[in-house]
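Engineer: Listed after this line are the structures, all set down as structure tokens.
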Structure 1
Amino acid sequence: MKKIGSILIGLLAMGIVNAQDLESYIQEAEANNPEVQAFEIRYNISKEKVDEANALPNTELSAGVFVSEPETRTGAQKARFSVKQMLPWFGTITARENYANAVAEVDYLDISITKRKLRLSVSQAYYKLYAITEKQKVLEENIQLLKTYERLALTSVEVGNASAVDVLRLQIRQNELQEQKEVLMQEYFSEQSVFNNLLNRKETLAIDIIDSLTIDNEMEQITTVLELHPELEKYDRLYESVTQSELLNQKEANPNLGFGLDYIPVADRAGMDFSDNGKDILMPMVSLSIPIFNNKYKSRSVQNELRQEEINSQKTNRKNLLETILNTSINNKEAAKIKFNTQKKNLKQAKNAEEILIKNYETGTIDFNDVLDIQELQLKFQMNQIDAVKNYYSQMAVINYLTNQ
């Protein structure tokens, strides 16, 4: 068993070798898969929005010329130049940054979730390819076995202990197995395309498949801890982002401060001589933007509260679903182990029956109908055993997706 955080997951000796081979494909998929790349780009955009949150409102510049120049004691006003900068209430910019960071954290978890799902998809596609490859091997072995029986049948025909029909039936059975083998080859090409597309590479590239997998009967302890799963943690981050959104909403409901400066050039008064004649006007200004009609901020607060309730409900529902999937996978894994052991016993007994038939051939009493029956049973048990191994490791991949922290 291997300890992963607080979770103990039994890893098989053959499974460890498989994991090393499979891990390289998973890493390649994580590096090249376009869906992962898309979520990484989204996360980078979210991080940029943190810098965007630091921005202040645009500085307002204005200029105007008096068409009818106002006459003052010190001279005529010629024009007006103004500059004004509005500033959000104290702490508003920090609240914006916190909200942008909270949204970025949600997008980061999307990357983690996508990689986990990709790991699961690559693993299950790999095990499908393994099963197809092993079935092709089994079919070829059975074809060669039938050829051996065919030679025995031909010899029996020569000595009168079998008929030509027995030979034909053995040949027909070989043709059927050859057909199954060719059909499996087409399935392999299809699964190969699926696998390579997950890695975002050429569909026809060859895939290295492990030679053999088996199932160990050692007891495995799996702790069903889902609280730290990224899919559930995402809801916590969403909840936090709504909390930060509400804090920002409260800050934005406060007044905004504005600071500005007006400059008015003044012309000299002709024929007059005094100290302030033609003196320009410089007027600092302070403004206050007050949200008197603040129903929209109250509405946002209600929306945020409802949104948090929605997130809690979604998290509970998703947790229940993940727990159901986990329990189902654990049960299916154990069922696959039981099926594997049963097929192993059946296959051993079928081999014993085959040995008895071969010994009967030495006495000249072989029944080729029994030969075909035993061969068909052996093939059935072998195929079932391969399916059991594939299902076992596929369910382990699901369990790892749900519990591997």
Structure 2
Amino acid sequence: MLMIRNSYLIDPASGTEGKRDILIDNGRVVKIERNLLPPAGASVIDAGGMIACPGLIDTHSHFRDPGFTYKEDLSTGAESAVKGGYTTIILMANTKPPVDSVPVLQDILERGRRLPVRLYSCANVTKGMAGKELADLAALADSGAAGFTDDGLPIMDSAVLRSALEIAKALNLPVSLHEEDKSLISENGVNGGGKAAAFLGLAGSPREAEYTLIARDMQIAAELDAPLCVQHISTAEGVDYVRRARRGHPSIHAEATPHHFSLTEDAVIARGTLAKVNPPLRTEEDRMAIIRGLQDGTIDIIATDHAPHATAEKEKPFVQAPSGMIGLETALSLAVKNLVQPGHLTMMQMLACLTCNPADFYHLEAGRLEPGAPADLTIFDPDEEWIVPSEFASKSCNSPFIGDKLPGVVHYTIVGGEVVYRR
């Protein structure tokens, strides 16, 4: 039995906010009240006025396992997650082999059950992520797939995407899409036509590579009224296409990454390949359009796109270096700094994008703090500051935020009533 005393509870699902004590037993929340007395024999955590919220959920992580475990593996990815306050992770499927078959999916899920975080995985939309032939989506769903994605590669064949969305709708599972038309991209990872591309002497990835594909896919999803998520949106035009589509089709969703609402292409000039991501960091106007999308609910999920790479890979020349950055250990702090502290979102609104919104979209028993709910909690001090170190719980250290002072320090991560991380 565990009691959390003197917490400032924020539960976006119910709108509850204020000083509360929380009693946990047998992995579930038992009581949430003011001035509870701890039962005999209960362990007690004095939260000292820190925020207690539902455990954070990331719907877009790469743990590189199987196939690329020199970058990350399930164990180090889980340690990185709980250090960042995450209790639930949904993995992407671009592993080696890819998650396009039941045995690969079952292996990941089985090994994930031994980790200190609740681990789910998407499966691939198409066989070999080739964008041509659908994987056996029904069999993968029966085996526990949380959803379907070929993240890292767009699905360019409209007929293939339409078929996938029809099947996914019948299975009541979402499809999440990487929206970049590669036929329009000269060099990925840098904003086409922008100052960073000019600095590097590259043509880069133009904004229309993203928003033209979003426009196509919004139309298909709207016609089918199918559950679809636009991943890591980066352009103002893309946000606007999603906004218009969601007005009549609430099954359409979009996610924003902390790096896209925190940084612009200036970071590529300052930090080089550490700021190289797909889709690329763009302009201040795009950054603010993403924030406005979060404000009005057009974008209702914050997802890290945690993408570990080895140091030697990121030290290659810009064109040769892989895209992506780690994000699980800095995401909450970046959201506090760039969304809450400037007054763009309330703490309640921001936490909804990290808890109940992703839980609802992926049909997870998570994202809520109420009697009977799983005892998955994050306890953090939103005002305490820390310096982002050069080493992480993650196996990789490819972050452009190293050395930055950020607010928001996670003190406890609790999964199923067990403390899995303590600062």
Structure 3
Amino acid sequence: MNRRYFFPIALGAWQSARRAVAASDKINIVLMGVRGRGRSLTKAFCDQPDVNVVHVCDVDRNVVDGAYKIIEDSGRKRPPLSADLRRCLDDKSVDAVVMGTPIHWHAPGTILACDAGKDVYVEKPVSHNIREGRLMVEAARRNKRIVQAGTQLPSLPAALAFQEYVQSGKLGRVLMAKAWNVQLRRNIGHKEDEPVPAGIDYDIWTGPLPKMPYNLNRFHGTVNWHWHYGTGDIGNDGVHQLDMARRALGVTLPTRVSGMGRKMYFDDDQQTPDTMNLTYEFGDKLISFEQRLWNPYGLEDCDNGVAVYGDKAVAQIGRFRGHNFGYRIVDDRGAVIGGQEHDGSSVDAPHARNFLDSIRSRKKPRVEIEEGHWATSLAHLGNIVARTGRVIQFDPKSESVMGDTEANRLVGREYRPHWSRPAGV
């Protein structure tokens, strides 16, 4: 029987063969996508003593050496390499998949892994579009899986203290938070399509998306700046700030999103906005988001940050100039009256540790997939405003845009027939 036709039948068998992790056992993981953020996750998980890396899954043989060096330097054996996630999910000893792939694989990979009875750590943004995010939540619930979203800052003590301070009432009446992503990105230039380089399984890399020709400006580090595959920098980096603002205000999904987003500065192959100014409305609370990718001087003394405004004081969080990541409280006279910094250690390791502890306890992880979905949906809604140029009226219950068929089409996307295509899209 052809493997791709056997695959859906095998899901039921996988679900009945879930492996319980005893307290004394090591947790067996698959590292899926090991370049860029995936390499950072390789380090974070290899720093955990109760982890076995049993598979590396990557479609590009040219980029795996760095991850293998991290694995071997940690005293672990070199695990086998596969481009096909299904081969890794066939292994009944696997407990979890750690996903550092490009964004367009986040939802397909997570859903397949959940249906195979595996827990998942999925990098941010969790999805390419809102509909995919909801399917990921449903897959986690349906299979009773632990799924941790890779917005890692809430696992840091300073971020937890920031949220607690905001919600303590000490700021006074809080109506608004501002989130910003202000940093200097690079011009990626213009490149022509070319043949697929040796060592890359481009069909699996493409996954369920309609296939485009290979282009270096739509691959690896530049893939996120193209609408077909990515979400722009609001999804790549801004989602961290949107998540912290959302958590601090205690809100989930907005009812109205307005503003602008467009490419104003760069003359290159990027499609996604380098400049954005958005307002999210949540009843009596607002989140303002600002993005500028063409200057190095930041905002409110840090490049990427959040400020929560009360009528008595303001709480700010980010990496302030000359400091580690942390938060500070500024009173109505402009004086810093409190705060806390992170100790400078890895920001990824605490989030990885929380995920592993959740696998053992079966308790909710720090950023459970629905919270990841809410934060990522803010990025998606901002992109819909940018792409349509219109105010969006959003129904949080149906997760759809009301009264605008064109905008509502961007809640989902088109797919090609492929074994990784999620059911229900």
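Engineer: So distance in nm of label points 7 Å out along Cα→Cβ at positions 216 and 288, computed for just one structure, reads 4.2; which one of 1, 2, 3 is that?
Structural biologist: So the calculation was done on 3.
Engineer: Quick check: 56 is what I get for percent of Cα pairs over 36 Å apart, calculated from one of 1, 2, 3. Which structure matches?
Structural biologist: Going label by label, the one that fits is 1.
Engineer: Any idea which of 1, 2, 3 comes out highest on distance in nm of label points 7 Å out along Cα→Cβ at positions 184 and 272?
Structural biologist: Comparing 1, 2, 3 by distance in nm of label points 7 Å out along Cα→Cβ at positions 184 and 272, the maximum is at 1.
Engineer: Another question about this same structure. Consider the structures 1, 2, 3: one of them gives 1, 7, 15, 17, 16, 13, 11, 8, 6, 3, 2, 1, 0 for P(r) over Cα pairs in 5 Å bins from 0, in percent, for residues 152-335 alone as calculated from the coordinates. Say which.
Structural biologist: Details: 1: 1, 5, 6, 5, 5, 6, 8, 7, 6, 6, 6, 5, 5, 4, 4, 3, 3, 3, 2, 2, 2, 1, 1, 1, 1, 1, 0, 0, 0, 0; 2: 1, 9, 17, 21, 20, 15, 10, 5, 2, 0; 3: 1, 7, 15, 17, 16, 13, 11, 8, 6, 3, 2, 1, 0.
The read-out was computed on structure 3.
Throughout, read-outs are computed from the coordinates displayed, never taken from laboratory work. The shown structure was predicted, so the numbers you read here are calculated from the model rather than taken from an experiment. Cβ atoms are built from the backbone, for glycine too; each structure is taken alone.
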